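Structures are listed in the sections that come next.
Where a number appears in this text, it was derived from the coordinates with a stated rule and is not lab data. Predicted model only: the values in this text are computed from it and were never measured. Cβ atoms are built from the backbone, for glycine too; each structure is taken alone.
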Structure P
Amino acid sequence: MRLTSFTDYGLRMLMRMASAPDRAFSTAELADEFGVSRNHLAKIMQRLSRAGLIETRRGGGGGAVLAQPAQDIRLGAVIRLLEEDQALVECFAANGGACSIDGRCRLKARLAAAERAFLADLDRSTLKDIALEPKVSA
C-alpha cells in the first residue's frame with residue numbers, strides 16, 4: 001500500500017508534535033522543518049483539527065498541539081482519517097469506479113482483506129511509539 005504525501009506529511013507533523021507534547025508548533029516552523037509548503041500543511045492541520053487530534057491556537061505563542069495524549073492516538077486511525085478519500089484501487093471508490101471486470105474479479109476481496117490487515121497492524125501502535133527523537137547536533 002502506498003500512502004499519499006498528505007498522509008506522509010500528516011504523520012511527520014504528528015510525530016514531531018508527539019516529541020514535545022507541551023509545545024505549540026506553527027505551520028511555518030513545520031513547513032521549514034519538513035521542506036514543504038505552508039499551505040499544504042495548513043490543509044492537513046485543518047483535517048487533523050476537525051477530527052480532534054490536534055488543537056490550534058492563534059496569536060503569539062500560538063500554533064498546533066496534540067489534543068489528546070500520544071499514547072491514545074492509534075496509527076491506523078490516523079491513516080484512515082488522512083487517506084479517507086483515497087481508494088486503494090478504483091473499484092474501492094465510493095462510486096464503485098469504472099471497473100470493466102466487476103462481478104468477475106477475484107482480486108477485490110483479497111485486496112480488501114490485505115488493506116484491513118495493514119490497518120489492523122497499525123492499530124497496534126500509537127503515536128507515542130513513533131514520536132521523533134530529538135535531533136542530535138553534530
Structure Q
Amino acid sequence: MSYLLTHLHHAFHVDEAIKSEEERVTIIRFGCEGDTTCMEMDEVLVKVAEKIKKFAVIYLVDVKEVHEFNVMYELYDPCTIMFFFRNKHIMIDLGTGNNNKINWAVRDKEEFIAIVETVFRGAKKGRGLVVSPKDYSTRYRY
C-alpha cells in the first residue's frame with residue numbers, strides 16, 4: 001500500500017518537506033519498506049490520507065536509503081512516525097515516556113486521526129508538546 005503515498009528519497013527532500021509546509025502538519029514515517037510493522041502502519045496511513053489532507057500531509061522515508069536522520073532522530077525502531085509543523089518538531093505525550101515519536105503501528109485509523117488532530121490543534125496554538133487523546137502506557141494493550 002505504500003506506493004500510494006509520497007516517498008522521499010534524499011535528505012534534501014525530507015528537509016524541504018519539513019520546511020515548506022506552512023499550514024499543515026507534516027507526518028513522516030521513517031522505516032523499511034519490507035518490514036511488517038511498516039506495512040501495517042502504511043495501510044493505516046493510506047486509509048487516512050484522504051480524510052486528513054486538509055490539515056496534514058504524509059511522507060514515507062526509507063531509513064536504509066536516507067540514513068542521514070537515523071542518529072539525529074534516534075531511528076532505531078523498525079517503524080517510526082514523527083510530526084512537524086512549520087519547521088518545528090512537535091512532540092506528543094503518549095504515556096510511553098518517549099515523547100519524540102510513535103514507534104509502533106497504530107492499527108486503528110480513527111485513533112490515528114485523533115492523534116493527528118491533537119497534534120494539529122496544539123501546533124496551531126504554538127505548543128511544542130501535546131498530550132495524546134489516549135494513554136498508551138504499558139498497562140494498556142496497544
Item to complete: Work out the source of -14000 here, i.e. which of P, Q gives that when helix-only ellipticity at 222 nm (-39500 (n - 2.57) for each DSSP H run of 4 or more, over all residues; to 500) is computed.
Response: P
Discussion item. Suppose FRET efficiency 1/(1 + (r/R0)^6) of positions 59 and 107 (r between Cβ atoms, R0 = 41 Å, to 0.05) works out to 0.20; of P, Q, which structure was it derived from?
Written reply: P
Fill in: Given 28 for relative contact order in percent (Cα under 8 Å, 6 or more apart), calculated: source structure among P, Q
Q
Response to the item:
Output 6, 18, 22, 21, 19, 13, 1 (P(r) over Cα pairs in 5 Å bins from 0, in percent, for residues 35-74 alone, calculated) maps, among P, Q, to structure Q
Response to the item:
Output 0.70 (FRET efficiency 1/(1 + (r/R0)^6) of positions 11 and 115 (r between Cβ atoms, R0 = 30 Å, to 0.05), calculated) maps, among P, Q, to structure Q
Discussion item. Between P, Q, which one scores greatest on FRET efficiency 1/(1 + (r/R0)^6) of positions 51 and 67 (r between Cβ atoms, R0 = 35 Å, to 0.05)?
Written reply: P
Discussion item. To test your reading of the models, identify which of P, Q gives 10.2 for mean projected area of the Cα convex hull in nm² when calculated.
Written reply: P
